[in-house]
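Before anything else, here is the set of structures, which you'll find just below.
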Structure P
Amino acid sequence: MTEFWEQAFRNKQEIWGEGPTNSAVAAAKIFNDNGFNNVLIPGIGYGRNAQPFLNFNMDVTGVEISETAIHLAEKHFGNVVKIYHGSVTDMPFDNVSYDGIFCHALIHLLNKADRKKLIADCYRQLAENGLMFFTAITKKSPTYGQGILIAKDTFEQFGGLNMFFYDEDTIAEEFSAYGLYQVDEITDNYPFHFIQCGKSS
């Protein structure tokens with residue numbers, strides 16, 4: 001997967017544009033309403049989803065596998081956003097407890113074992129009374145069922161990405177043990193589940 005993203009960022013630079021996603025804007029408002037100070041963004045890419053949180057004066061830390069994307073983020077944010085170079089499957093990269101965790105359009109690119117580890121790792125780094133939000137592609141996407149079937153609801157698409165398409169049952173199966181309290185739908189180019197979890201003492 002590392003080579004895929006390095007090539008994608010080199011070829012198209014900011015491949016999703018400069019503006020943040022609708023889900024990042026929504027998450028930042030909720031986090032701000034809860035008085036959060038620090039946010040972790042696994043799979044931060046070139047940083048476009050950092051800006052809504054920075055607008056509320058939150059400290060933003062990211063994890064990103066692509067060096068090219070990190071360099072692009074540094075051009076935009078300098079040292080304001082701290083980014084660890086590595087895979088989200090190797091988290092944690094620090095021992096910080098984060099008020100909020102926001103992970104957009106990443107979890108459905110992982111296999112089941114890695115998805116389970118990412119959710120658990122994020123929850124472990126979530127502060128008491130913190131919130132963690134994930135967006136995951138839905139079966140309503142026009143790309144569902146396209147490409148090569150790899151496993152149930154998993155298809156190889158876009159020249160080498162394995163995409164797992166979530167439904168309510170798989171969300172419940174994977175997130176219920178981690179404070180799942182709400183699932184909405186939100187559109188960011190594709191239809192996504194907006195999965196919301198919390199940790200209460």
Structure Q
Amino acid sequence: MLDTLFIKTLKHPLRLMAVVIDKLGVKANWITLLGFVMGMMVLPALYFGNTSLALVLVIINRVMDGLDGAVARLQGPTDLGGYLDITLDFIFYSAVIFGFALMNPVDNALAASFLIFSFMGTGSSFLAFAIMAEKRKIERLEYGHKSLYFLGGLAEGTETIAFLVLICLLPSYFAVMAYLFGVICWITTATRIYAGYRTLR
């Protein structure tokens with residue numbers, strides 16, 4: 001829901017950093033992979049209950065996720081880059097939630113399972129429509145040049161990042177927030193299915 005505004009706000013500073021990185025000869029896919037490795041460190045961090053470190057790792061991962069796209073736009077986007085970006089993003093999001101289940105299985109495991117279940121809805125509705133949109137050459141210009149068509153909703157990237165930050169700041173409320181965000185994800189899935197049906201029928 002907030003992705004368009006968020007992307008426009010960060011576009012200029014990310015481009016400035018990308019210009020410097022491009023001059024150093026760093027490839028966009030290197031940033032994607034390094035950001036993923038850093039992000040996956042949330043699993044041991046959360047397992048040991050270090051939510052402050054987990055928060056830092058979430059922020060690093062998300063900054064690098066934005067930076068790899070900015071660098072790719074300078075170097076020329078590739079299908080491999082787009083594939084890695086979306087695949088590793090979904091793995092990372094689920095890893096953070098799984099990490100909270102590891103940290104406190106008794107209180108968090110069921111809520112984490114429900115949220116990962118809801119991610120399947122948002123992820124599948126997103127990717128399935130992306131395939132059909134590419135086939136029909138449907139574009140969403142306000143998002144700029146993206147590797148995949150983005151079908152919006154209540155729970156997009158910006159809202160998910162905000163949620164991940166919030167659960168790291170308030171880990172004792174994880175279960176409540178996970179259930180609430182899971183419901184928001186299912187509302188997003190339902191609206192995407194409806195919009196996809198209206199567009200593709």
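Mean count of other Cβ atoms within 10 Å over residues 100-107 computed as 16.9: which structure among P, Q?
Of the options listed, only Q reproduces it.
Which of the displayed structures (P, Q) returns the greatest value of mean count of other Cβ atoms within 10 Å over residues 68-75 on calculation?
Structure Q gives the largest value of mean count of other Cβ atoms within 10 Å over residues 68-75 among P, Q.
Looking at relative contact order in percent (Cα under 8 Å, 6 or more apart), point out which structure of P, Q has the largest value.
The structure with the largest value is Q.
Of the structures labelled P, Q, one was used to calculate mean count of other Cβ atoms within 10 Å over residues 36-43, giving 23.2. Name it.
P
P, Q: which one has helix-only ellipticity at 222 nm (-39500 (n - 2.57) for each DSSP H run of 4 or more, over all residues; to 500), as calculated, at -9000?
Comparing all candidates, it corresponds to P.
Can you tell which of P, Q yields 17.1, 50 when Rg and Dmax of the Cα atoms in Å is derived from it?
It was calculated from structure Q.
Every number here is computed from the coordinates shown, using simple stated rules; none is lab data. Just so you know, these numbers come straight off a predicted model, no measurement behind them. Cβ atoms are built from the backbone, for glycine too; each structure is taken alone.
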